[in-house]
Structure 1
Amino acid sequence: MTPQYPYPADRYMLVGSVTRSHGLKGELKIAPHARPPEHFDNYSRAALVAVDGRMTDLLAITACRVQKNQVILKLDTIDTKNEADLTIEMGVLVDIEEAQTGEHGAAHHPLQGLAVWTVDDILIGEVEAIGGSGAQELLIVSDGAREYLIPLVKEIVVSADEARLVIDPPDGLLELNQDLKS
């Protein structure tokens, strides 16, 4: 089960969680949440949040590299393995404005516009926006006539690339969360 992290969703976007420390110099191994690991190259600062809501200030990202499907991240002020070990299972947040600034400076979420397919190759629609209450983000997906609210958690969003998202929704999720557009 994915931990729930309370944080101000109007200021931050949850982009991953710390799985373990990496090496002896304070690097963190990050499991990205539904975005390709390469998206971390777009971020200059990150904050860490615990499940009880404690969080750090935004810290400068001093190094970032992809290793398989995870990200190795070095944050300013975390300089030892012991310090990095204290961050295991914390969520990784980025400033929402930085995360949503696209290539041309316009506000754009990295998942916006992606086609959403089920693992059974059924097209659900396209990601119109990302919303949420702070506990977790929701994909707002539309097929033109219906709108679906799909939790942005790794148990449901099984893969993402530049063109599409693949989801494995639990039974009844799509039926429960669909709203007819006005």
Structure 2
Amino acid sequence: MIRIPLGLAIATLAACASVAPEPGVTATAKLAATKGNTASGTATFTQRGDTVYVTANVTGLKPNADHGFHVHEKGDCSSGDGMSTGGHFNPLAKPHAAHDAAEHHAGDLPSLKSDAYGNASLKFETKAISVGSGASDVVGKGLIVHRDADDYKTQPTGNAGPRIACAVIERS
């Protein structure tokens, strides 16, 4: 039988705990096509510290195209065309702009870029939103995929065209 001094065992466990990633608070959005469209997919939002890690996978998009991708103010996809989600989520009253601009709506996310088969995958991190608490909490908000590219100029929407997929962001 091997005996490990208690102090060494505690130090080893503490070192392992400091290396393991914190689990974070997670929310998920299950995107469904709006009427007459085929886009669908999932997005996850995981809060770790003051950063949210976002992963999205969407299919059924126009091939080889950019698609606007935004968090909207209402978690309501009942209208069939996504309009029941309201406007972009903008709790801090910022102008619409690209996600990497100095100032932008909290709901302005990077565009989805589809491949030749109409599939898009996106991974990014942001401090503009939160999961589960605070003014920029996305839980209970809508998530929208637009048909067209966001021009990042037109206020307040980005002129990204019709809403082709809709989801409610729900805490996992």
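Where a number appears in this text, it was derived from the coordinates with a stated rule and is not lab data. Bear in mind that the values here come from a model prediction, so they are computed numbers and not experimental data.
Quick notes
- Sorting 1, 2 by relative contact order in percent (Cα under 8 Å, 6 or more apart) from high to low puts 2 first, with the largest value.
- For volume of the Cα convex hull per residue in Å³ computed as 144, the structure of 1, 2 it came from: 2
- A value of 1.19 for Cα Rg over 2.2 N^0.38 Å, for residues 78-149 alone, calculated from one of 1, 2, originates in structure 2.
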